[in-house]
Every structure is written in C-alpha cells, then in structure tokens.
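Multiple structures are listed underneath, in structure tokens.
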Structure I
C-alpha cells in the first residue's frame, strides 16, 4: 500500500481517536499530507481539518539580523491561511500552554501593519524591562511552535471552518525525554475536549509518547470514555509496501522495539515513562503466553514478591509523573527496573 491508500484506510474508520506508532522511514509527514489531500472539500478544495506536522514547523524561520549584530533577531512566521486566525491568539493563552515546559524566556508578537494579516514575527527576551531580543534553542523553538499550535487548536472560528479532524504528527521529535509526559498530557487534553466532535489522529515515532497515550486511552482512569473509540495501529514497511496493522496483530514486532528502547535507556538515563514501557512489555509477554496481567510474567521471571512488585509498577506507570520537573527515576526505582528487565532477558533470551 502507498500513503494515499493508508490515508484512505484511516478515513474509513469508525473510531474518532486514531493512534499510530510509525517506525522510522515510513513517511509520517507524507501520510498527513495524503490525508489532507483526500479529505479536502470536494467542491471548494478547502482543508477540512487542522494539521500539525513538519510543514507547520517550517512556517517559523529565524531572521538573525546579522547586519546589525543580531540586535533585532526574531522568529518570522511565513504567511499562510492560518494568519487569518492569528487575531484570536493572545500571549497569555500561549504562556499557559508553555507553563508546564518551564520556559526561561518571555516573548511578544510583532503584528503586520494590516492587523487582518495577523502576526508577522515573534521576539523572545529574558529581561522584561529592556526586552533585548534573544535566540532560543532549537528544542525551545520546537516547544514554542507546538504550544503556538495548541493555542490555535483552541480557536473556535478555526475549528468551525476546519472541524472534521485534527492530525498531529510527531510533536516531540526534538524534545528531551523529560518533556514526553508533558506533551502526552497536552495531546490528551485535546482529545478530551474534542473526541466526540471530530476525529483526532496522532502519529509518532516516539515509543514513549505512543505508550503513554495508549495507556491513558485504553487503560487509564477515564478509559471508559475512550476505549471503544480508540484505534491503535503500527505503521511499518513490509516487502517494500506500507502496512497499517493493529497493535494486537503486530505485538511481536512492537515488543521487540520495546526491548530495544528499554535496553538503550538503562545504559543511559531512565525516566518515569520507562515504567509505562516496562509494564507494556510485561503485558505483551503475558498475552503472548495466553495468560492474564503482568503478575504472571513477574512470577515466571523469578520475582518473589510478584504481587507487591506488580502494584508498584502499576503505581509508577499511572502516576502523574509529567508534573515533576525532570521525571527521572529515583535510585530505588532504577534498581527495581533494572532487576526486572535483567530477569526478563535471562528467562526469555530475546534477540533484538
């Protein structure tokens, strides 16, 4: 299948929430463009949804003002159809979206002389009295652009004109791991506000973001609202063709990727969301063996106090860890994690 055929397959779904884990090289951005093309209004050719993808980020371009030693450095916004909705944005709304990321800067909008054309550029600064322009880092820029679009998603007139769907493609590709929970929560809030009114499609290559959203939508405290309306998929390439398969059908491929991700993490830094991945790995093994929850696998791998450990894993993977500033595991949590992961590999000898 090609991207247009995959987009058509998604468009025909009954579910309102479509969550896709896409392996690298599968063309997530091309999929969002294909979905945009096939979902345009047949008469006017207008977009029927709102999109966040690599092209959204490309609208923001730095003007370094090198001729003046960077004195007027600013982030320009290339003009697009979205400019018509800029007048509905305010700094406070975007600051509220940014707050969980703990930004170290302030910003101001620079408007066109013709106010109907919206925002021409954005100036960032630290000193609130002088407002001396600065250039923020690439990671900070990606977070800002994401929050800018989060604020746009809230604009009623934009939603009313493009009210069929939101398509969100990988908003975390350049983020630090400790921001994954925050970004997952911001997407979850979009789902919570809109899932009964429009389709919401999320694609990501980040196994942590996928796992957190999957967990909240299918097994979380409010999953009763979303479970039957959520369709999780894996997008990969098989023999040169794209394939969109359900997570259940491709669980073997997914659990090997979980193993790879966790193995790499334990050799570098372990974050709170890795307990979400560990619990999914344990569940996948139990399911593959035809048994129930994670307790069976914990007992099989030799965890003596399996019930207590299972409760601890569930607690650590369900807590609102995104509210913590760094989300790193404590030494005790790291010890528990590494012990379980080592016992999994000793017992099953997975090759990955």
Structure II
C-alpha cells in the first residue's frame, strides 16, 4: 500500500445537547486520503497533523497528551484516544479510527474553557473551519442476514454514560423543536397509545447482539405525528433524563421506531431504561436512548454524545456505520476497505 495522508479540512462545532455532559464543542478533521498501512507511527503523525491544523484554525495552543485508550471494535476498527491539553490544562480528547490500513478520520471534543464564545456560522453550529470537511457520509449496506462483526450474547450488558437513572415522581415525554404542536405526554398517555409489538434483534456497536427480543410500546411515527412536524424537520435528537443525547435521521426513526415500555412481556427494568426507551432496530444500540424524556426535531444535524466522539451520524448496522467517515477516498467508494486486523499501540498491555 502506498502510505500517505493528506488532510483536507478541519471544523469545530457547538454541540448544545452535550453541554450538560461537559463537552459543548466537537471537532472533526477530514482527509482526501489517509493510508497508514500497518504503521502505528503513521497514525500518530496523522493525529499530530490534525491537532496542528486545529490549533491554527481556532487560535488556541493545543498539545497531544498521552494515549488514553485503544479499542478493537467489532473486530474491524482500531480506535485510538489521546488527551488534549492547552496551557497546561486539559482541553479535551482527540480520537482516530483506523480500518484495514486507512484512517476514517480524526475527531474529538473540547471543554468549555478551551474556546472563547463566538457566534455560530450556520444552523449546524459551525464555529471555526479550515479547508473542506464533508457532511454526513453514508455507506452502502453490505448484504447478508446479520451485520458483520457481531457476536450473539444471551444477556444484555448495561451501559449508561449518564449513570443509571431513577424513576422518581412524575415522568413525561416532551416532543418539541420543528413541530407545530409541542407535546407533553405522561406515562398514562403512552400506555394508552401502546398498541405495537415487534420481535427484532438489538445490535450494539461494541460488537454484541441480542436476538429475537419482543419490544412493546407506542409507534414513534404515530406519536410524533400528533405534534405535526414541520416540513424542514430532517433529524431527530433523543434525550435521556440524565442529559445523554443521540441524533439520527428522522425518516429512519419514523419508519421503524418504537417508544418502548415493555420487553419480552414485562415492564422495562431500571437498567434497561425504565420507564421509557427508544428502539430503532436498523440502527446500532447507542441510538436507542434509555430513560427517554425528550424528542427534538431538527433541521440540521448536530452531534449527540457518542457522535461527538467519532460515532456515525446515521449508525446503520447493515452498512457497518460504526464511525463517521471523513476519508474522501473511502467516501467515494461507499464501502469500507477489506483486510481489517488488530493494530495495537506498541507497549500497551
């Protein structure tokens, strides 16, 4: 492989949904091509180049700290996480994603103290930019009955960025944003509307799947229809009671989404998102927000929590959309390169 990297642009965005979780700014750096071969050193060089251009773009000194983590996700993707500092203080984190000798891109978050407030340049919340960074890039489904890189498990591992949430007092779901009639629905309202059952699999982006679970609740499409979406609504942000947010295309969410109250005939447990969670079977599990309290219809895409940390805007499991694509060479092909293998950082146990 001809190993070379060519940075095409960097952009910094304000991510309003992430402010409660302490990461109000997200950034991404795109590559015309980024072939790193089997060299971890080449990955580090591409990250350094990205940080240098980011520093120049925002006018704030940035330094790469240590490697904070590495994951081999879905037996395909090497995810590298590095700390960022500015003037001796933590400034955020930068992540690089590699598959089969190519970088998909470099992405990360900045703390509130790192940037001075400026007026966004567009509806997506663009604050700073250099060169060319594309919008959401979708991949083609790969075919087959199961998404590649998944392993069937019998028990559901529990994840909660915001911590396990308690159901205390009155619970309600708000539907707002680009709607004619904002709604405030109680649990009693949702139980009255809960007339759908759907047997479907659940696919976690980390590589495990639950098979044939029975999900019961209210149709997301019919529920949102009550709020009368405005014509410009194209994205849906789902927000938990603890502030965690996932963002997804509205059309996919409406096509198959379910507001879940019961799983396998029993009310949701607290760990599984009681009293209410979202389920969209085509998408990876980080989109299926637990402890759901808000649905916000948006005109333009904005990052949710994991999207700010490199995960894909759409997250279609059948297309292996685990991570954002910011490599224009791969984007043109519409599919990931073959030959994925583990590329562990030297010296890491």
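Remarks
- When distance in nm of label points 7 Å out along Cα→Cβ at positions 197 and 269 is calculated for each of the structures I, II, the largest result comes from I.
- Parent structure of the calculated result 21.9, 70, given that Rg and Dmax of the Cα atoms in Å is the read-out and I, II the choices: I
- Label whose coordinates, when helix-only ellipticity at 222 nm (-39500 (n - 2.57) for each DSSP H run of 4 or more, over all residues; to 500) is calculated, return -13500 (choices I, II): I
- Ranked by distance in nm of label points 7 Å out along Cα→Cβ at positions 61 and 205, structures I, II are led by II, which has the greatest value.
- When FRET efficiency 1/(1 + (r/R0)^6) of positions 5 and 229 (r between Cβ atoms, R0 = 25 Å, to 0.05) is calculated for each of structures I, II, structure I comes out greatest.
- Entry that produces 11.1 once mean count of other Cβ atoms within 10 Å over residues 117-124 is calculated, selected from I, II: II
- Here the criterion is mean count of other Cβ atoms within 10 Å over residues 21-28, and among I, II the highest value is seen for II.
Since every read-out is calculated from the coordinates, none of them should be taken as a lab result. Just so we're clear, the structure is a prediction, and the values are computed from it rather than from any experiment. Cβ atoms are built from the backbone, for glycine too; each structure is taken alone.
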